[in-house]
Structure 1
Amino acid sequence: MVMNTLDAITLQKLFLAGAKRIEAKKEYINELNVFPVPDGDTGTNMSLTIMAAAREVSAIENPTIAVLAKAISSGSLRGARGNSGVILSQLFRGFTKEIQEHETVTVAIMAAAFERAVETAYKAVMKPKEGTILTVARGGAEKAAELVGQTEDLVYFADEVIKHMDSVLAKTPDMLPVLKEAGVVDSGGQGLLEVLKGAYDAMLGKEVDITIEASKPVTKSTDSTSSEPVDIKFGYCTEFIVMLEKEYTLNTEKEFKGYLESIGDSIVVVSDDDIVKVHVHTNDPGLAIQRALTYGSLTSMKIDNMREEHHEKLIKEAEKMQAEAAEKKKDEPMKEVGFISVSIGEGVNEIFKGLGVDYLIEGGQTMNPSTEDMLNAIEQVNAKTIFILPNNKNIILAAEQAKQLTEDKEIIVIPTKTIPQGITAVINFVYDKSPEENMERMIEEMSRVKSGQVTYAVRDTTIDGKEIHQGDIMGIGDSAILTVGNAIHSTTVNLVKSLVDEDSELISLYYGEEVNEEDANKVAEAIMSLYPDVDVEVHSGGQPIYYYVLSVE
């Protein structure tokens, strides 16, 4: 098969096929993440980013290259989530800038587009690191340039570029020691390859599903006056079938049902020869899935957010109220300064509201907010200068991207990587100082904060010299996993020990939704007995996934 040019209709099909491929492979890509934490991972972020563009691309009925280029670029830029998603969106941005003036795409144009994509992505990252998606993309661009003049066949060209990028990806562990230690290749580079392989399959004429469903909300953005949702004890209706691979007796089924009862309700477990059908309402579908995987492989998986369905009407009413409030704000004079913060739980929300934050974007660890979420928040805050607190290292690039896309307000992104850093930054804002002076002050003060998080491992791995097994409790510092244990209490205390030094004066504990106040106070008492001269504060954070978020100052 030979193909010397791509027209708009073919390019549309290739892009949608690439998007569908990474969506199907996202969990595989997530498994390549070095840190075994249960949060918004690379595959999820890249999939959500490209699917935001795919929905726009899919809606185009009579495409031209220019129209496709605009949809791919704007859709991915606004939908970008996490560092990997932002970098992917920048690759698309550079690629589409190169092809937008052409009616068809040839090998020479494709190679130039690859080169511009890489240039654009590298410029978007302040400190590019080799052994990542950037390295894999650059390898593809270099191979593409080499093939110009050697062939005019786009099928041969694509095959050679993908094979070369595969070889570059295989070398990423030699470039980043942390990848070698964990025994994985770079997840972002793998994600990029999945997109290209999906497009290549479509180019070869393979039957590929390119239907794109309408978008569903995946994060919730609220201002400080938003309504509380009606309480539903267990929010996710979880169904799947276990294809049994191990012995499954009546006692096994009894134990399995008992476990499901400990994490949810509305339980149905039906065994039939070598399969088990499961239904459960729970707040953590992952726990049910992890236990089921010990019996065999899973199929026919379905997870529905019942809170989302139950509150659809409430959400629509809230959106209407929000739009009316936004219209009202337009008629009000702009205040000088406003604040947007990413937050992770009701308790943390209340703390930020109490500190004067105008708008909260809920998501953080469990679902990295997109650039679009940031832009919507910016629109809602009626201020000339807006400070954004990402409070997560994987959200900073999306905030910076939103800053670049905002023209009518001055946006200052304070590069907070944790919730405690965000709290410290906003506490140290001084209203009679200039935005520039405050930015400097906030960054300086947040740098004095040592942060920690306590959560569980979702996979086996080796990292930071520690052998970690699924289900272990991990104490994570600002840049490394500092302690690993079997119990939440002892791991939290050990994490504090690794952060406290002779200059420490205050330890703040924010306990999550799975920890009760009594247990949190016991941890605080243990810390106070170790450090009687250090003040210890306990707050209800209400965050999911992380048993404790803490800071040492």
Structure 2
Amino acid sequence: MKKRMKVNALLLAGAMTLSFLSACSKDNGGNGAASGAAPSGSSTATEAAKEGEDLKPVTFTYFSEDPNPNWNNMQDDVSKEITKKTGVTLDAEFAVGDPAQKVALMAASGEYPDIIAAKGDIGKLVDAGAVLDLTELIDKYAPNIKKVLGPYMSRAKYTTEDQSIYSIPTWSAVDEVKAVAGGGFELQHRVVKEAGYPTIRTVQDYEKVIKDYLAKHPTDENGNKNIGLSLNADDWHMYISVTNPATFVTGGSDDGEYFVDQQTHEAIYHFRRPEEKEYFRWLNHMNAEGLLDKESFVQKYDQYKAKVASGRVLGLIDQDWDYNDGQQALKTAGKFDQTYGHYPVTMGEQFKETSFWPTGFMGGYGISISSKAKDPVRIIKFLDYLASDEGQVLNNWGIEGKHYVVENGKRVVPKEIQDRINNDNTAFTKESGLGFYWNIMVHYGDGVKDPTGNYYTKNSPELITEGYSDAEKETLAAYKATTWKDLFPKEDEFNVKAYGAAWNIQIPGEDEVSILGNKMKDITWKRIPEAILAKPEDFDKIWDAYQNDLIKAGVEKMEKGYTKYVQDRVKLWSADEGK
């Protein structure tokens, strides 16, 4: 299969060269920043156009496994500016339902969009010869991508055996120091306030606050029942809200479906850990106590968000981006005390919550160009513009004079714009397009400054607090904190993982590890809800049956295979760093 991809690339080479020669007389440096904040000596896309860069209108088809409900067909401010700078328009399609199934159908059909963001399913496309090896394109036409990735270029390689670059890493930010705590366990501000802002460190602490509030307030002001805890188990959201937290609350790092020993780098299917059994037993207990939403495993995503928007759900176990539409509705309605704070909850104080366990630059998931793309050179140059300082500032901050201003050399968001972001962010995002290109572009992370001395992103401590409501600030002040991150264990309490994150290791689609992984998922997604919703006296019997199902389905073989991928990545990265 690797040979076939190389042949595809060679066949396209001549066409790409002709396209490049006719398109431009000089490569675009593309390292400019937004107007008013341009690095000294940088070359903007406009300057490049004057030198002969091809900005003729062109439309590329684009598929993403990640949904974007606010996508506005490139009629938003940021997209219009990107088209102005590059000539490129995207005809975008976002996955509905199971994205893995969509990618599998795409690979089987032989019909591919020009640009693909396939995440963990890239292996299916590689096996089908559907995506190009981008190594040469990056080297020739993408100076900004090369600059940003810098010493991490090896982390874009597919596997130890096949060191092609089939996807440019965009999901992981370079040199990031995370400033936002968007996960953990969530509680409404009114709930912790009524409880007197108690310590919320363990699942027992979390449960008590919810139970006490429900006892006093079983219904809302309209007589509708309040809900203690609701989970989002619709399709892939199961990972985010139901299964992944079992690892975090028991001291494991975010490695997807695996728990990886940090010394030996051996991987096990994380549901086989006895510590996690106790987490699911706790959820079973919450259900038995009437504190868990009875519809957690049957509701659709829209129904889940609607419940959040109603203000009746006291607690969540989720990531803020997953429930944000519902929370934004609460903000728009002025119900700020019914929005959520984030708490580092674990099964016991012997565990550390691991949201800020550092991975370094992870490589892995990213953006690909299909083997049937009509103009790979134009696409790579488009992606390179997005990776430029100008492109990154545009995606994160917007347009100067409209979404931010520069005062004394610093980018500042005007109060009227910040108020819109805080109170009506869904509408503002759809109109502005801010953040739409995050998973399409190679980018620096939170805490990194551009050549002007400004942060590339808005997620710095001094800027994050501008987005907090009075209710949020009141809660944080009660816990003697400035941001939610202040409540969580810090990066320096953990060692950087030598493999980044196991969840974004690229596994060939035809590999037995992938096939077995799908079998384990089917078993797990059946048995976990069954165990949570069972009578407490039946929990152990169901759990034992679940573990036996995994053994019979080949979980040990899968673990052995995945361990090799983890250990190979460690070798690949460490060998490159040693050069």
Structure 3
Amino acid sequence: MAAKIFVLGSVNGQLKPAFAKLSTLHAKNVFSFAIATGNLFGGDDQDDEQLTDLLEGRLEIPCPTYFTVGTTPLPQRVVERIEKDEEIAHNLHYLGKRSVTKTSEGVRIVALGGILDTNIVAGLSKEQHEPIHTEGDAKTLRGANNADILLTAMWPSDIWKNSSKARDMQLGAESAPSSQTIAELCEALKPRYHFAMSPDNFCFEREPFFPETTEGDKDKGIAITRFISLAPWANKAKAKSMYAFTLNREAIITPPVGSTLTPFFKPAAKKRTADQAEFSRFGHGHDHDNRRRKHRRERSPPPGPDRCFFCLSNPNLPTHMVCSVGDDAYLATAKGPLPAGDTFRKQGLDFPGHLIITPLTHAPSLSAAAVGEDEAGKTFAEMKRFRDSLQGMVAATSKRKLGAVTWEINRARNIHVHWQFLPVPAALVSKGLVEAGFRVLAEDMKLGKFTVKDFDTADEVAGDYFRVWIWAEEDDAEGGRVVGKSLLLQFDEGIRFDLQYPRKVMAKLLGLEDRTFWQDVVQSEGEEAADVAAFRKAFKEWDFTLAA
């Protein structure tokens, strides 16, 4: 079903007349939802009476209306409701400053509010309601892969290039606050529509533009983006401040008349050197002691977020493998998965099911020292939520014939902490064979002994360790019971821990010894993309990052 959408320029606190106009137009057009761009509220000049009417439900908002933070702080009373996870008003939904939202119509909205804070050189901004964002915020959202609508406060750099409309209006670098990271985000997501706030009493509706090259199957069509910056509501210049459209998802084969080449310069990707190739994005081999480095006298410094192949800020990351992006962590398929696409077909899975759960923050561990106590707790909780959702999907899809194993290797020399998730026949769990497999190989490799430890919280463990969650759900008289254990193996720096140890255990248990090393089973990009598509279809019901 096509979505009919209404968009407002910055309302700047004129809530009553703006929503009254929306009600009038909605009665005639029946919009699926509305979007308020820029500043919905008026900052220090906010009319307190109108805000009170909104918060107490006396202002009618006729359809779901989405907004993010613009360039002025949100009113404190609004912030308090957001922090308490309470409804601001009926039909008014705060997208968050950095978010990916899917509406009930299936429209995918990526939002990044606020102005770029150049004083924060790395990481993500903490408060979701402050009118600032970081480069890390913008780069993280690239992992969303695509968007129907991109909503930002800032313009993308160079958006006026190749545009005759911009020349006629004499628009350029001084026209509006702009950002290269916003340009890179727009280029990565290729949204159908990109809305940004106007800094003055003018509207800029750029000609549609298309990428420099169209990758993949030409039958998929051309990615056309329309950039629109609406003037503020009720501006004195009477410039366009409202926009209505029907979102068309049909493939575009021929660029529209008047469209231009993308205004964003995109340099050719550099080929990865042999040294760079050693640290592979989802290859599990991020140890600097691998075979190809044995002959190097000095160890290179660990890669930063721009070169880390677990960071969404890395411009070379294979985004086609990213499946779901949350607030603090994301989910991706594994490169060179241990199971093949048909390994669990009899149990109902038509994809490998080998997944990576990764924090958005670039850190070697989830310790308070590495990421801060609050962030450690939030990130662990979301990673656990991804793990629980995957377990639910695997159990339901296989009718409880499959359980799962999730593991983490935590070492001081880590580059970017992550968990690996793998389906496993439930019978191997219930019979204790998975636990036995980990214990026996650990003893054979002289890694140490396991202890049973509950890992339902972010409680820290001192030093280096390996931990594994073994889980399955069995049928019983009451419908199902959970079986499995959480095991902890601690070791010191004197132990040469084999990063392939957990994969070796699982390869033996699953009878997949010929797939023990991920480098031996690397897939083509097309095969990887097909696995992602199959997984997303199966995981849709359990993906909590999708809007209800």
For distance in nm of label points 7 Å out along Cα→Cβ at positions 243 and 395, which of the structures 1, 2, 3 scores highest? 3
Structures 1, 2, 3 compared on FRET efficiency 1/(1 + (r/R0)^6) of positions 155 and 523 (r between Cβ atoms, R0 = 35 Å, to 0.05): the greatest is 2
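Between 1, 2, 3, which one scores greatest on distance in nm of label points 7 Å out along Cα→Cβ at positions 387 and 427? If you can, show how the numbers build up before the last one.
Working: 1: 1.3; 2: 3.9; 3: 2.7.
Top value of distance in nm of label points 7 Å out along Cα→Cβ at positions 387 and 427, among 1, 2, 3, belongs to structure 2.
Work out which structure the value -12500 belongs to, where helix-only ellipticity at 222 nm (-39500 (n - 2.57) for each DSSP H run of 4 or more, over all residues; to 500) was derived from one of 1, 2, 3. Mind showing how you got there, number by number?
On the way: 1: -16000; 2: -12500; 3: -7000.
Attributed to the structure labelled 2.
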By the measure FRET efficiency 1/(1 + (r/R0)^6) of positions 379 and 443 (r between Cβ atoms, R0 = 30 Å, to 0.05), tell me the structure among 1, 2, 3 with the highest figure. 2
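Each value in this text was obtained by applying a stated rule to the coordinates, not by laboratory testing. Every value quoted in this text rests on a predicted model; they were computed, and no experiment measured them. Cβ atoms are built from the backbone, for glycine too; each structure is taken alone.
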